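Quick note: the coordinates plus some simple rules give every number you see, no bench work behind them. Since this is a predicted model, take the numbers as computed values, not measurements. Cβ atoms are built from the backbone, for glycine too; each structure is taken alone.
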Structure I
Amino acid sequence: MLAKRVEAGELPPLAERIPMNPLVVDPVEEIGRYGGNLTSAILGPAEAIQMFRVVGYEGLVRWTPDWDLAVIPNIAESFEVSPDDREFTFRLREGMKWSDGEPFTADDLVFARNDVLNNDELYPSGAGNPVRAEKIDDYTVTFIFDDPEGLFLPNQARVHSSNAGTTLVSLPKHVLEQYHADFNPDIDELVDAEGAADWVQLFLDKTDIWSNSDLPTLNPWIIIDPVGEGNQVRLERNPYYFKTDPEGNQLPYIDRVTYDIIQDDEVILLRVVSGDIDLQLRPVNSLENRPILAADRESGGFRFFDAIPANMNTMALCLNLSHKDEAVREVFRNKDFRIGLSHAINREEIITAVYQRQGEPWQCAPRPESPLFDEKLAKQYTEYDVDLANEYLDSVLPEKDGSGYRLLPNGDRLRILIEFATGIWPDYPGTLNLIEGYWKAVGVDTSVNGMDRSLFLERTEAGDHDAAVWQGSGGLNDIYLNPRFYAPTGAGNAAYAFTWTEWYTSGGESGEEPPEPVRRQFELYDQVKATTDADEQATAMTEILQIAKEEFWVMGINLQPEEYGVVSAALRNVPDAMPNAWDYPTPAPTNPEQYFFDGE
């Protein structure tokens, strides 16, 4: 594919396209062959972030394939950490280039850190540990923090967020400085010409790697048809990609990647069954779908791989403890009320009816495989006991209306609408319909509403919900990176205390000062973030979990059963098993650039 472009004079030869010391990727099975188009699907444009899992996982460092929490060099050739955990120095690969052929150097990282991520207009500052980048030479840069930063390296192995490694290496200075007010004295004219509201909107729009096909990248494949311009996202190999196999063949092996944008998860399932999709996890990898897929494996030409879950719960159910209605907020913050609702849920019935008898009743607690496993935290209040549920609920809301529904102290009926993002997890409608019935049976008027993921996040981040659900992350190593279901360090998916989260992330400048137990959790998480010592991190995290056990912020339903993914039988070098987590992010650390299609 590229040799023809070299012959035509469109590209320089390989030696001039890759760094002097390319990263050598050992294949899972064997040296691959070039060619082919890898197909997958995303559930609507809002799920475009799922593309990081295959075509967008490049940072200065990356996880090992088995995710032992150690990070290894990636874009960076090597790195060093100062004894006080404040300075992180990276040596880049000399001769490395962006996908447009321009050099990738320390200047790009200094620009990304100091001029973009540290710019208060682009990324409004909140609580955090100030950091600046210092150029040592063209291929060496040091990130210097005011205080020790124990999670800097793990965050560089993550995707998507503003402090993630993929963001830091996705901001090419030679392209983006023209859209930055500090670098372009004519920025106002450019804003008008582009039809943007201001330079900030223009700049952020230009940095969206999935919708701007003109943005150079370091990823193995580059966007040809972006999100927002049709029902497909198409990518082609990056001719300047910096990795090779052990024989010196430039990766990736696969020529093209195509994502179909499909709004219905049932349609995605049909596409997998018919053999039209080569690689897929969610939303088809439910327990309910596995027998259907198993029956069609041979005719569809696909196989399963094991996806070992890091999630600790199929569903984390969050009451909005920051509810905008004062009367509702007071009830939700009463621990006895939450305990009563938990005892009203028949988890065994849910596991039988929805989860094919897979799993076990479980609160939001680390998995049994975790060194931080706490059986009491996992099992408390999971017993289905209607009498006990009513006893707890009566102690909070004893009065009922003529229909038997509980009344708030002001005489209004308490109504709880549980919101969820549609299409992502096929088990959610069935589970929530059962929970609606359980809660109505103990006098709590409950209803359920599904919506698009983007609207769900908009509502929960604004605190406009009564209750919301999401998969419970933080079952294994990801607990240190985001313990949001144990302490409200992050909002959005963990939708139970957004005003407390805002207080924490703003350094107390906004939001609502939380009660003492939450403040203590924040202090402890600051300790986790301030050291690279694993034992010290574990000690602080254990106390965070003890407080979570005592306060019972969020309730869970079912321990996440073993998961799976679907892959074409012709696709090689895909491991038979891999961790499954967003923070991992599956299957990216297994190096999809070394996947290839068997030509036989």
Structure II
Amino acid sequence: MSIKIDYKANPFCLDDEAIKWVEDTFASMTEDEKCGQVFCPMGFSNDDNVLRGIVEGAAVGGMMYRSGPAKELRATHRKIQDMARIPLLIAANTEAGGDGLSFEGTSFGKPMAVAATNDPENGYRMGYVACKEGAALGLNWSFAPIVDINREFHNPITNVRTFGDDPKKIEAFASRYMDGADECGVAVSIKHFPGDGIDERDQHIVTSVNSLGVREWDESFGYIYGSLIGKGAKTVMVGHIAQPAYVKEINRDATKEEMLRPASLSKELLQGLLRGKLGFNGLIITDATPMVGFTSAMPRSRAIPTAIMSGCDMILFNKDLSEDIGFLKDGLKSGLLTNERLDEAVLRILATKASLGLHVKQREGRLVPPEDAIDIVGCSEHRAFAKEVADKAITLVRDEKALLPVNPGKYKRIYLNVIDKEMDPCSDFALMWKEKLEKEGFEVTVRDRRTRITPMDFMDVENLPDKKKALLNEMYRSVSEMKKDYDLYIYVCNMENASNNTTLRLNWNVLFGLGDDAPWHAKEIPMIMVSTAYPYHLFDAPMIGTYINAYSGNEDFCNAVIEKLMGRSKFEGVSPIDPFCGKDYI
């Protein structure tokens, strides 16, 4: 193959001076530098010797740090840029605000919350806030916006990380995110090609499958990617997600193994679909390669060179950086990877850096802004934007018996059941809700979900600990007694999505189907459920007549929920997904 990269075309748009820098820099590179350039490892340290080994020794093309203290991250970014002969791409998962890079950054709101405002202008603000705060610390590459389509409500990793299930809405919000990022001089990485949210499984722990047919893919993911590529998205992150229909469309002789190969290792999807049909000219990076969706597809010694040979330009994260570089070099020697394909990858990386003006910023000492730029991180203006999103996002899915608004005159005594990964009634999250409700004048009892009754406990009831006796009493007391104790039952469900989960379903603490933790009393006392994360809990709790999706458990969103529960603020959110999960019996 001959290397054909149009540097003057979208998304590089380079002038002659920038093209000369790309070509001169490439001509000066050793094979070792080329091999290092295609890696973007995770940053775990700010130790000079460690960083020198990664940046000077391995000559990596980029680095990514998880969220940390702003001053410390800025200093580390400055340090590694000073060490690098070729300026680095500095990346972060700034998907939902500046907190994707720094602890002090603005938590703007999850993408689904932003979409629930029904105003794409908030997509712009999201991209601007995230990238403005990130750029103040040296960020130049945002692994966002997420353009997955949340069609499978069981999927444990997508849901609130997406803009919903409507391709047109996703494109509109993602496009405005790009505008905000562009304004801050930060490259976006639209992800996760060929599209997550169709399979109920998580690519972190299995090669998941986008099972759409060719036409349906074209009308959904194809529409989104085509539009954003045309707009000038500089990079695409490729998931460890198979798309068998398109592999077969491009290669009629494809085997089952090839059809179920993750896109990060699929020549058909990378070169045939993304480069070919969609015409993408920019940089392609893998999603994190320690994910099982990648590691289980083939031996890593083959997978690393195969990813580059198939069409990826950069490898995100490593099991072991030096070993992965060795695998890449071995691939060059064995023929798994050609020098021509490696050169193409390196040239696209350099062209991406030039498109961001990194070569000029390096020459002028501006790759990382001065320390006082940190003042923008978490500033009052950005936090005001975030509060506005929280106010407009909260969605009243249903209020069948018109329980809302509530007040202490109607429902003085509240039983609060906080369902999250911590069962401690004294967790920060549970206490926050208790305090907010008590401040409104309610008497609040928080359910202790740590205590469980077992069949053996019935053998010696008299000697049970007090907490178990109380729970046993709750299970067996009469309905009339329960009604005397409580006027309103509120569930707050904070089942947040995270990698390596298999499900986010509600799991009740019950014994013998007695339903002590579950809403068995939904027809007995008024009941409200607030979800601060997963928006599909009605699937497991269809008996709840008053249900609210808040999309986020941060304090701005919780405050907004309280305002709406009390009737001081109207519900304005428009659900970006079907909270009834396509079930007409919910």
Structure III
Amino acid sequence: MKSMNLFRKLFFLVFLLTFSVFFTCSNSEEIEKEMMENSEVEEIEETEEEEIPVIDPNKVVTINTGATVGQLYNFWSTRPMVNQTRFNSANFRASVESIKDYVKSYNMVRVLGGRTDNRNSFYKGVDASGKIITDFSLLLRDMRGFMQTGFKPRIVLDNVPWEMSGERIVDTYGNSKPPIDYDLWRQYINAFLQTLINEFGINEVKTWRFRVATEPNYTPNHWRGTKEDYFKHYDITVDEVLKVIPDAIIGPGNLLTENVATYTTELIDHCATGTNYATGEKGTKMDFFCISYYEKIDQNTVNLPEIASLYRAKLNSYSQFSNIPFDIQEFGMLRDENGVRGVSLSDGTELGASWYATIADLAYKYRITEIYDWGQEIEESNLPAGRKNVMRLFQKMEDGNRLESIHNLNAYAGIIPVAKEGNIYLLVYNHNTSRSTSGKRTLYPELNGGQISGGNSWKMNEWTVDKTHSVFMHELYKDVRAAGVSEKNNGRIYGNRPSDRFEDGWKDVLNANLTKYESMAELAQTITDSIVQKTEDKLTLKVDLESHSVKLIELIPQ
């Protein structure tokens, strides 16, 4: 009996020990499992933190939407015209209707004669008493046609009539010699202006601009005299103009900015402090100042900062000239990457587009007031070159307030930020000086303050100009080559005039595929009504840019 009780006790003890071991093991497994799960969560959280991208600060552009630095003013609305007689044609007047939304004025060159084509020969010599004889009937015919268009005329008083300069020497652009007898020149200027006033009225003519000469520091192509000869010519011409129109708007010729220029800022010094050749007094009236600026793709650079800073500093050094208009009155991309010029004065592809955005940013930086434009359409059509679509982007921002931005960007990339009518616009660009570069970029606009502080949600739209958006020139070249049209291998490539590169058959290809090219050339909207959110009191965007690319981002508060 006792043995039986002992056995039962031993059995019970073994049972307790077994149960205890089993329970302990079970809890250990659960604890271990829980620890493992917690460890995995921590590892996942750590992994997620590691995957958050670190933004390179050299790609960030900080924009204070509460601080303005100036206006996004219109700099693109004047076009040069070498031959004003074209406005006598009703067909030509009709052809320019399509550009009226962005062209407001024409600057008419070589109106006074002295031309290689012998047009504008209004000077007919002198009578027995020494009075000049003129016939401005053709001038009035042309100007009446011009005024029918509604454009504002600007007149360049440049080439002197052949008969006033002695021996006829034909330079690149006609007569580049000054007059021998300034009394005759004064009479001619006076008669020219009186003719315009008699026809259109003093109140109208005094609103026109008058420029004295073209690139007078380009010797002998535009001016065969010395620097001092031009200063004298300018002073006397201004003096005579002011006798007829006392409050005329007048300034000197656009200075060439190439290495062959014979002088630079000395003209500003003369107008500020020099002795006036006409009056004997100090200084000469100068209501605007202007230069020429042509880029050369084969030089792989953008030269405007060096050039603009030189003239801006000199203008700023004289209080009377620090705030006058500072213009580029001849402008374009003069040569392609092979050093070939041709007739084209711009690039028709995305390279020309990104360059134009770069130039615009610099123009606002150096307070360049206007940039005269030879044309933004492709030859034989109204199709826009790539940079005309960039101009369309500027039009969306026109008259808005440019915002303060801070960045450490290098090379030719940037953002022009603008606030307009409650919206924010960011013109983002990336330019490379070589067509063949693969220099894509990503920029991060970081907006804060002002308008950003007032809301959390924004609707975003985007338009893009690059090789595959809003540009058709590559497709045209492919089609022309496929059609077997003869190619001029020594001709300029991708200019806005395909005739520089191809024989006449290219026009047939253009016309046959016009609908396709119109579609490709249309300004492309690449984002529509996307919603973006502010975080930590700022709105940060990521903008990917091709090698030659311009994007306009529109932000509308919600």
Open item on the list: Matching task: 18, 43, 24, 6, 4, 3, 2, 0, 0 is the computed value of P(r) over Cα pairs in 20 Å bins from 0, in percent. Pick the structure from I, II, III.
Closed with: III
Open item on the list: Among I, II, III, considering only distance in nm of label points 7 Å out along Cα→Cβ at positions 286 and 334, which has the greatest calculated value?
Closed with: I
- [ ] Figure out for me which of the structures I, II, III the number 4.2 belongs to, where distance in nm of label points 7 Å out along Cα→Cβ at positions 222 and 438 was derived from the coordinates.
- [x] III
- [ ] Tell me which of I, II, III gives 1.9 when you compute distance in nm of label points 7 Å out along Cα→Cβ at positions 54 and 78.
- [x] II
TODO: Consider the structures I, II, III: one of them gives 183 for volume of the Cα convex hull per residue in Å³, for residues 254-389 alone as calculated from the coordinates. Say which.
DONE: I
Task: If FRET efficiency 1/(1 + (r/R0)^6) of positions 302 and 374 (r between Cβ atoms, R0 = 41 Å, to 0.05) is computed and equals 0.60, the structure in I, II, III - done: I
- [ ] Supply the structure label, taken from I, II, III, corresponding to mean count of other Cβ atoms within 10 Å over residues 382-389 with the calculated value 15.8.
- [x] I
